[in-house]
Structures are given as C-alpha cells and as structure tokens.
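For reference, the structures are reproduced in the following blocks.
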Structure I
Amino acid sequence: MLCDANGVSMADARYAVYFAPGPGSGLERVCASILGRCARTGKELAQPVLPGVEPQRLAELTASPRRYGLHGTLKPPFFLAEGMTEAGLLDAVAGLAAARTSFELSPLRLESVGSFLALTPSAPCPELDALARACVTELDPFRRPPSAEELARRRSVGLTAAQDRLLERWGYPYVLDEFRFHLTLTGKIPTSQERERLRAALAPLLSPVLHTPVQIRDICVFRQRCPKEPFAVMQRFDLALIPEPDIS
C-alpha cells in the first residue's frame, strides 16, 4: 500500500482540479474570511461579523464549503485509479495548463445557486468552459470510478437523464454541458428568507471585489489526504501567457 511521507495511505487521498483566486488577492482574502479558512495556507480565519446573522449560524452555513476551500471546480474530486500516481497526475495537469492560454473572466456576482450562495460570472466565458471540459476529459484516466454507494448518493438528489449519463461516464453529473462555474460560499440554506438575509449581509463585504474582471492565469490541484482532513492547495500550474501583439 502506497503511503505519503507522513504515512497516510495514498488510496485514501482525493484530488481535484480547481481555479483558486490569486494568492493575496482581494477576492481570496474576502472570500476565505467568509469561509473561515484559507485553503492555500491551511490557516483557520476569523469570520466576519455580519448584521442580522449569528456567528454560530454563519459557521454552520459555511461548514461544508470550508472543507473544500475557496475554489471554482474544473474537475471534481476523485480518487486515483489503479496504477496511477500523484506524480503522474501533476505532470498531466502541468501539460494541460501549458497548452492553454490565460484569459479574463467577467466580474463575478453573488447569487443563489439552488439552495446555496455562490459567486458566478456575470457573462458567459467560452474559454472557461473549454478549460473545464479539457480538465474533465483529458485527466479522466486518473479517476477511479465511483463506488455504488457514491452513485446512489449522487442520484438521491434527483438527476435528469442527461445528468445521470454524465455521472455514469465521468463520475459527476454537473460537467460538460451541465457545467456551471461558481465559487461556493455556503452550504445548503433551508429557506429563501434566510438565503436572502445572508446574501444582503454579505453583499457590502463582497462589493469591492466584484467590480473588476477575474484573471484566470493558473489552475490548481487540490488534495484531501484522507477523509478527516480538508482539501488544500497542493500545487499551482501556470497557463501560457497570451503573446503580446507585434507592433513593429
């Protein structure tokens, strides 16, 4: 059984390919504080005091996304397939990133996505959709097929026929044509009234970082070493820079 340097079984590790805001950026700083944890440094953070929201309730509502860290999913979490290695995955992600150029994403907006709150692009971005598609399809040989229990859990929420086909083929129902990029800020919020109250409380805090485009210059491999630990940034991989125009 393969183990890492700390003796943790590599079979227990999960990996994901995510977009994460630039280190030290305003977007990272504000959103990580809302979640109460920075996935890049691993540090727990004091959450903001929000009007009309009890601190304990904010901690409860952000518990699920706090484990994953601030991110936008490109390839959802997976265990390594038999015969695949962590080093091989990192090499593959490096090659994928180097083959694609950086791009700009329209300013984000805070909105409800189903029963949770998230930041979503204010306009479509074909480059982002293409990057996510490449991550899902090109890295798929590294993904261990989901267990029967995981498939049942995914289906328990009620999937469309198209989503079920994606689940069977790619291990996740919200990829490719069902992909909707977002940075999750809360878990499920049971009522629309509470969602709106929290949205209104978060809006002033987020406003300063939601007026400018987001530069997509790299992608990250996140790793969860074992089920008891949260996901953390493992390594960043630069996308190729857009060549400067020749004005000579």
Structure II
Amino acid sequence: MKDLSHKNQFVKTFNSLCARYPKFTVWNDFIYMSAYAISNAYDYRQDREDHYLNIVKRYTKDEVDKIAELFALTVRALEDNRHQDFLGQLYMESGFGDNRKGEYFTPYEIAEFMAQLTDNGINDCGYVTVNDPACGSGVMLIAYANRLLESGINPHFRLLVVANDINPCVALMCYIQLSLLGCAGYVCIRDTLANPVTGSTLLPPEDAFVTPLFFHPIWKMRRTLKILTKGERHGCSESCQVV
C-alpha cells in the first residue's frame, strides 16, 4: 500500500504544478532538476548548474518546493520497493511515451523475468558490466541489479552499469533511478547507433552522467588500476553483457 500512496501523492502534487505549464514541460523540468541536483553534488558541471538555474527561474518558490517534494516521493517509493520502475511507469501512464518512435517501456515483471534468465557474469576482476544501449527509464538494469541482490551478490560493488538513450528525458530518468538504488555506473544521452560508447567501461566519457556510487573508493581504485595498467592487470579482463 505504501507504493500506491507514494504514487498517488506524486500524481496529486504533479498535477497541482500543471496549471501554468503543459504537463510534459513540468515533467521534463522535474527530471532535469533532479538529475542535475544529484550529478552536481559529485561531479560538478557549470553548464548543468546554469541550466538548473534557468529552469528554477520559471517557477515560484511554492512550485519549486513541490518539485522537491516530487523528488522526495521518488526516493521514498524506491526505498520502500526497489522492485519497480517508478518513474517509467508514471511516464507511460501520463501518456508521455512517443508511439511514433516506438517508445514503449518494458513492464518491470517482464524485465525481472529476463534478468532471471541472464547469467551473473562476474568476471575475474570481481564485477560484471551490463550495458543497455536503449535504456529508457532503466528498468532492465534495475531488474538485473535486483537479480544479483537476490542471488547474494552485492550489486553496489559487483555491478557496473552503462546506459545510453537518445531521449534526454528518459535517459535522465534512468540516471535518477540508478543513482537512488545505489548502482555504480553512468548514463549517456546519445544515439547509440551513430555514436556508441567505446573504450574501457571503467572510464566514463566526458558527457556522461555518473552515478554517486561510482565515486566510491572501490570503484575509484578499479579505475585507477585500469589507467595505470591499461587493463593488463594480471589476467584481469573486462566482460560486458548487453540487456
């Protein structure tokens, strides 16, 4: 029942913000503000801060407080139940999906089933890298992280996620949820076919939104070793699964 109460309160608060602006504008602003607030706390970028401030200027203090409440409700919803795609479900139920581009998000139950069919893939470095080249709101990555957790494997330090999507809004939805669920990795806003992420998965590209946990000393050590040894660490080889 907690999940439902969080969702209902989210919808109520969100709708109260839509008197002066179109619903998708409010949703998009909420997502950008939340993503920037997370990323700039660990990986400060002035351009992101400037965009954040430009968004805030459009809203009254009361409206900004309500946007902060939306973020708090997202945190609580994922704390109470990590087995869900909270933002993705709200996005689709609000009618924001672009049918012309075939934008349909996988239901969490299907993603969970697919995750159960995937090997844990832990490599000889002690972790597994999973890449979703069309991540949407990140449901496949969330389900895989939960699958590792249920298998007794700590996904916080044994899972590295790499995600890409051409739609900036949904890519940042993925980033928010992965950050709040304690997944280490990064999300890139780009066309995977035309501009794929290349190179070592431990070394994010400059345009990446890096999750807070990827700054943990364990992942910092792994990145440092990758740089110092150019990946030739006593037989340690990277492996990457695609979901």
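Just so you know, all these numbers are worked out from the coordinates, no wet-lab data involved. Keep in mind that what you see is a predicted model, and the values were worked out from it rather than measured. Cβ atoms are built from the backbone, for glycine too; each structure is taken alone.
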Value 3.7 of distance in nm of label points 7 Å out along Cα→Cβ at positions 61 and 213 was derived from the coordinates of, among I, II, structure II
Matching task: -10000 is the computed value of helix-only ellipticity at 222 nm (-39500 (n - 2.57) for each DSSP H run of 4 or more, over all residues; to 500). Pick the structure from I, II. I
2.0 is what came out when distance in nm of label points 7 Å out along Cα→Cβ at positions 45 and 93 was calculated for one structure; which of I, II is it? I
Identify the structure, out of I, II, from whose coordinates semi-axes √(5λ) of the Cα gyration tensor in Å was calculated to give 31, 20, 16. II
If distance in nm of label points 7 Å out along Cα→Cβ at positions 69 and 85 is calculated from each of I, II, which structure is the one that comes out at 2.3? I
With FRET efficiency 1/(1 + (r/R0)^6) of positions 37 and 165 (r between Cβ atoms, R0 = 41 Å, to 0.05) computed per structure, which member of I, II shows the largest figure? II
Supply the structure label, taken from I, II, corresponding to relative contact order in percent (Cα under 8 Å, 6 or more apart) with the calculated value 32. I
Structure (I, II) behind the derived value 2.6 of distance in nm of label points 7 Å out along Cα→Cβ at positions 157 and 221: I
